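Every read-out reported here was derived from the displayed coordinates using simple, explicitly stated rules and does not represent laboratory data. All values derive from a computational prediction rather than experimental measurement. Cβ atoms are built from the backbone, for glycine too; each structure is taken alone.
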Structure P
Amino acid sequence: MSEMQPEPSFAAVQITFSQGWQVYDKILQYDYMDHQQVYGILRSHYQSLTEPFDLLELGCGDASQSVPALQGSLIRSYRGVDLSAVALQLAEAQVSRLQVPVLLQVSELLDYLQSCRDRFDQILVAFAVHHLSAKQKQAFWQAAGQCLQPGGQLLLADVFRLPNESRGQYLDRYQQLMQGQWSAMTATEQEFINTHIRQSDFPETDAEMQAWARAAGFTAIDCLYFGNADTQKIWRCSRPEGNKRAGLE
């Protein structure tokens, strides 16, 4: 069972990342959250696809990480969703490099999934679902399944708790990880990040997330990556094959 959680404030998450854009860039620069390996694996996945695909990226930010992973693939169209209008303005220049039809939309990811009537071959969401509460994550899996074509895949890169680890224990462990390994971050920057994750991060265990994914009709769940810090993972979650429905409108 997932422990009781407060409802996250998505506005607070957006404000925090808007204020901390330079801190986030520093995390990317020093690869503290395994972005190089994560997006390298995502690139391998997308390059391996042999049929053209329509992709939805949730929490896309400025798309500076995902676009290089998609370049050279058979991507047919790209749709990016993020809370930050500023980030999406930056994303415009990035996604133009894909040379495919693009739509960028300001929205919270769960609201978007629940209102979207289009169907995609691929959904990508990286380091965003852990901001949802347990109830919202269950709704996320159900809505994501409805937005995928039969045989479609959702790639999830995110942080996870260890088995039997409480949220409080996870947060303490993550803080110790930062203090021990994130040496390029100043004390002020580390405190900024620690405040953010304690307010906004609600990671689940593998067992909880897999149960919700399977209940939503995902029949194959493969772990493509498990980070050295026992936090970051990539899942590839597949829907069963069947007759495809109408795609993008």
Structure Q
Amino acid sequence: MSKLLDVDDLNAYYGESQVLFDVSFDCNEGDVVGVFGRNGMGKTTLLESLLNRIDRKTGTVRFRDRDVTDWPPHELIREGISYVPADREIYPALSVRENLEVSTPKGLSDEVVAERIQSVFDRFDRLGERRDQRGGTLSGGEQQMLAMGRALVRDPDLLLLDEPTEGLAPIIVDDVMDALEDLASQDRTVLLVEQNIKKTLPLIERGYILETGEIVAEGDSEFLSDEGLHEMYLTV
């Protein structure tokens, strides 16, 4: 498979504080790649760095073999990267359907927009049932589904997900994992940040463990299932 995302020697800063140190990794087309680590290890900063939502960074980011290191967030989104942040960033005053409508790219026909929204409802039954309900009145799990739906209606080439199961009830975690499994079966390229490594490992082709802003381990799901690694880098 061809390489979709290639990150080389990424260093990231908030003010004068350095958070990431010489991080290098890549994602092949159609792969689900996981990034794991305890809270505060730099996982969210990694995703924010890719979209230039941080103060400063050095290193190189290539997407589809183009240097996009300094591209602004809106251009990266237009190029085919969608991001679901941990705080979801939905529009609380808009209905579920309206949240999805305003998230579709400009210039699409009404028919294509309707098809993309319906595909989200097909993937998340709960959203279909609540299509006219305001986003701010949804449960946490439903808001997570809506945030993912907003990203998916853009039909991205690369989907960035930050802690999609954090704080969710177990039954909702299963729904979100089912959706991720569905995306994986469709060869959608996903870069997934998670603490719930045991739930996530069956979905990924490859993964990385971050510790204080550095990659300290990488490998396939079998390698990353080692309990010794979990105790060393993931157990709180």
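Structure above, values below:
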| read-out | value |
| --- | --- |
| Ranking P, Q by distance in nm of label points 7 Å out along Cα→Cβ at positions 139 and 179, the structure that comes out highest | P |
| Among P, Q, structure where volume of the Cα convex hull per residue in Å³ as derived comes to 116 | P |
| Among P, Q, which structure scores highest (criterion: relative contact order in percent (Cα under 8 Å, 6 or more apart)) | Q |
| For helix-only ellipticity at 222 nm (-39500 (n - 2.57) for each DSSP H run of 4 or more, over all residues; to 500) computed as -13000, the structure of P, Q it came from | P |
| Winner on mean count of other Cβ atoms within 10 Å over residues 107-114 once structures P, Q are ranked, highest first | P |
